[in-house]
Structure I
Amino acid sequence: MTKALTFEDALKRLEDIVTELESGDIPLDKSIKTFEEGSKLVNLCLSKLDNAEKKIKKLVKDDTGKLKLDDFN
């Protein structure tokens, strides 16, 4: 289910989860399930960010002055 979520959708759901948990108005069992969902969403977001970072390239000049694409560090 969470694999189909976009980064933005996952982040929005995480914000909703934080608000819900901070309210303190939900039973313990639901709090635990909601926290577990949030943990999965955090991992999903981190994975998506890691994949995006790997795709980012930078344009640099080599020793001869020619432009080339290089990995962004």
Structure II
Amino acid sequence: MKISVQVKPGSKKGNLLETQEDGSYLVHLKARAHDGEANEALIKFLSKELGLRQNQIQIKTGFASRTKVLEIEKPA
């Protein structure tokens, strides 16, 4: 399954997940967008929120962008 995520790195709100009207997600992260820290924090945070292992979530597009497409591998 693919999902669209808008990331807000360096957020003062802390780690927070919001669902948008179009079905995409808005994720506020404390981690800064520096040396891939925000990408790592995104995967770690979403794995906890969605109850998945970190290796079940992959960034398909948008490594250097705030808008990302993630591939979610459903558990068997």
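FYI, it's all coordinate maths here, none of it is from the lab. Keep in mind the model is a prediction, meaning the values are calculated, not measured.
Which structure, out of I, II, was helix-only ellipticity at 222 nm (-39500 (n - 2.57) for each DSSP H run of 4 or more, over all residues; to 500) calculated from, if the result is -21500? Provide the component values of the computation, followed by the final result.
On the way: I: -21500; II: -6000.
Computed on structure I.
Looking just at volume of the Cα convex hull per residue in Å³, which of the labels I, II belongs to the structure with the highest value? Display every interim value, and only then the final one.
Details: I: 93; II: 82.
The maximum falls on structure I.
Starting from the value 33: which structure in I, II was relative contact order in percent (Cα under 8 Å, 6 or more apart) calculated from?
Corresponding structure: II.
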